[in-house]
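FYI, it's all coordinate maths here, none of it is from the lab. Bear in mind the structure is a predicted one, so any value in this text is a computation, not a measurement. Cβ atoms are built from the backbone, for glycine too; each structure is taken alone.
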Structure I
Amino acid sequence: MEYQAPKSKCLLCNSEFTSRGIGKHIATCLKKRSEITTNKLAQKYYYICVKDPYNKDYFLFLLISETTTLDDLDGFLRDIWLECCGHMSSFSSRRWGDEISMNTKIKNIANIGNTLNYQYDFGSTTELVIKFIGDYRGLIDDRQNIKILSRNSQVIVPCDKCGNFPAVQICTECQCDGNGWLCKKCVQNHKCDDEMLLPVVNSPRTGVCGYGG
């Protein structure tokens, strides 16, 4: 079998698209909803994309309120993608640039087309890039500060041993040599200690540190 990135769903209309098409589609969906919004309580949100810069099959498309802080966004990213051992994290305007305070509100740094860099864990670091795509005025469910518009479907990685089935575990010791993705069958006969195994999960931190989803 081959490495696969299945289609992902737009949670505004339930349509499915490839990773190349989903972002443009969501922008169109948001524009339609923004044009029909007349509620005086409508708030301003920013449409952003969060991606793994080294594997673009991992992505989140989000709406985030202009009054949300970077600390709120940090907590959201930890909850959905990253948290394993309480590591430190930071935002900056460029890779290895000056750190931006976690108390900063989105409206004070949001410029359409600009990006932020994010790092979680300064040892076994997971890096993310956050791009501001557009803005939107309206209401979202339960007055959430951050709403998921789309998330990548689980990436299917073939077993390094047999190549016939999807990997469900990663051997962190074998991973150092560029291998270690194991299906249900092959993991049973794997020679490394069980403590070296981590589950395959839908996150760019799969197989890193002690992350288990």
Structure II
Amino acid sequence: MSAKGPKATCLLCDSKYTGPGMTRHLKSCLPNNMKHWAKQHEDKDQSSFHIQVRAVYSPGYWLHLNVNSSTPLRSLDQFLRDIWLECCGHMSAFRYGRNQVGMNRRLKEVLEPDMELLYDYDFGTTTELLIKVLGEYSGPMEKNRPVQILARNEAPEIPCDECGESSAVLICTECQWEGGGWLCQPCAEDHKCDEEVFLPVVNSPRTGECGYTGELEPW
């Protein structure tokens, strides 16, 4: 699979950047917007972490999040399942080095700036994520919303393996084992494999794995 470098829109100011550019941009945009929010909210300031989440083996998929530091890891786990991963109720775990970190631990008990955690979803067809803490801030946060999305990559444009011209909208999970299987709609209609083994191409590192269809995105 090959794909054009994805971009994303900063949800704080509507500016658009590639992955590295977004990381640099948010270092100034996030604290500046917190100052702006502070003038409009009477809410008590809360500590939060700016974290980047990216797929270890598909780094074109990434998220920037602002997460309340009092939030337990279990809530971050649920967020990642809902927006990127959940298909069949698989097990998951956070790891620091070789040590597993308990889901009931609060972020402020575990994280600090520049720290990295690993996260695994599904111990069969595993999707591995890297979580990096880019900063710690104090400011107002929306009530009952412990995880705020700051930016998310736009869906990569993946070319069809058969015609090489149109973008893929489906993946054949049988041909995937041979390093292919990305199909545009016309090519999928003429593809040799049964359509029961097709999965939709979605904006997630879980694309083509297990039974993932990308239907859950309540955030």
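Largest in distance in nm of label points 7 Å out along Cα→Cβ at positions 111 and 167 among the labelled structures I, II is structure I. Structures compared: I, II; top value of distance in nm of label points 7 Å out along Cα→Cβ at positions 47 and 183, i.e. the largest, recorded for II.
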